[in-house]
1. State the single structure among 1, 2 that was used to calculate distance in nm of label points 7 Å out along Cα→Cβ at positions 101 and 141, giving 7.6.
2. To test your reading of the models, identify which of 1, 2 gives 10.0 for mean count of other Cβ atoms within 10 Å over residues 117-124 when calculated.
3. To which of 1, 2 does the computed value 15 (relative contact order in percent (Cα under 8 Å, 6 or more apart)) belong?
4. Just checking, which of 1, 2 has the largest value of distance in nm of label points 7 Å out along Cα→Cβ at positions 61 and 93?
5. If P(r) over Cα pairs in 5 Å bins from 0, in percent is computed to be 1, 8, 17, 20, 19, 14, 8, 4, 3, 2, 2, 1, 0, which of 1, 2 is the source?
6. Work out which structure the value -21000 belongs to, where helix-only ellipticity at 222 nm (-39500 (n - 2.57) for each DSSP H run of 4 or more, over all residues; to 500) was derived from one of 1, 2.
7. One of 1, 2 was used to compute distance in nm of label points 7 Å out along Cα→Cβ at positions 29 and 53, and the result was 1.8. Which label is that?
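Bear in mind that the values in this text are calculations on the coordinates, not laboratory data. Every value quoted in this text rests on a predicted model; they were computed, and no experiment measured them. Cβ atoms are built from the backbone, for glycine too; each structure is taken alone.
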Structure 1
Amino acid sequence: MHKRLTHFCLCLLLATAASAQQVREWKMPDLESRLAGAGDTLLIVNFWATWCRPCVEEIPHFEAINQKYAAQGVKVLFVSLDFPSQKKTVSKFIASRNMQAETVLLAETDYDAWMPKISPDWGGAIPATLIVRPAKGVRDFAGKSFTYAELETWVLELLQEAGK
């Protein structure tokens with residue numbers, strides 16, 4: 001019995017580790033490619049960091065939107081602005097909160113070069129969110145944290161505006 005239990009626990013541990021999301025490092029061209037390739041998907045890109053309390057507090061709102069509106073072509077992409085040396089920390093953070101939306105770590109240090117490409121209005125504060133839907137000409141940015149109701153209202157407005 002003891003060997004079976006040990007085997008079961010080991011299998012459970014391996015299965016959990018295998019299902020944990022691996023965080024990939026991206027450069028700005030990777031992100032730009034994803035934004036341009038979103039097509040008719042309403043892609044919500046949330047810029048955050050593990051050390052940013054407002055960022056962490058709003059993550060469940062984005063996860064809920066990702067689940068609730070997936071059938072309507074909505075997808076969330078979390079872009080961590082933690083340092084690349086913190087990749088393991090980010091991976092552990094994602095696993096500990098069972099985050100389901102795709103998460104990448106943006107390995108860019110020249111903020112003045114890439115942030116204006118996201119929005120010329122972005123002063124660099126996080127959390128910040130960009131929503132794009134290239135096929136319908138949607139590109140909207142907000143440099144603030146959201147309650148669930150605020151985020152859902154914004155998403156619904158953009159879905160309606162873009163005719164979906």
Structure 2
Amino acid sequence: MFIPIRLAFLFLFVLATSWPVFAEVQDETLLDVQVREIAKTLRCTVCQTENIWESGAPLAQQMRGVVRDRLKLGHSPEDIKEYFLSRYGDYIMMQPPAHGVNWLLWAGPFILLLGGGLLLYKEVIGWVRRTPTPSTAPPPPLDEQARQRLERELES
């Protein structure tokens with residue numbers, strides 16, 4: 001019984017200490033850094049919510065290869081972005097440029113928020129104005145017919 005406990009501790013020790021041996025240091029070259037920075041600004045056309053750096057789609061891998069090849073040929077990051085813009089349009093950029101109809105994308109949420117706030121303000125002011133104010137005057141006395149009806153209902 002004593003040997004399995006030692007064996008279990010030895011197994012846990014080997015398991016816990018051997019993994020760092022298999023770790024390797026990855027050196028990034030300047031080219032890798034440039035590819036990553038450009039790829040983070042381009043949208044994956046398959047995934048549509050991820051950039052091509054984070055996407056695992058085959059098309060994103062091909063696009064990263066195009067970025068790498070163009071950087072090796074000496075193209076600037078702006079040239080590479082223009083290349084993708086010419087092929088896919090403004091949609092390929094993770095942050096579309098703020099010109100033309102894209103202004104609506106940038107300003108639309110703020111306009112809607114402002115409009116909603118004004119509408120809410122208008123409604124609240126309307127509610128406040130329609131709320132009757134409590135009067136300090138006593139209610140009018142009951143007429144004779146209403147008093148007799150109330151007495152009959154109380155007796156029954």
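1. Working through the options, I get structure 2.
2. Comparing all candidates, it corresponds to 2.
3. Going label by label, the one that fits is 2.
4. 2
5. 1
6. That value comes from structure 2.
7. Matching structure: 2.
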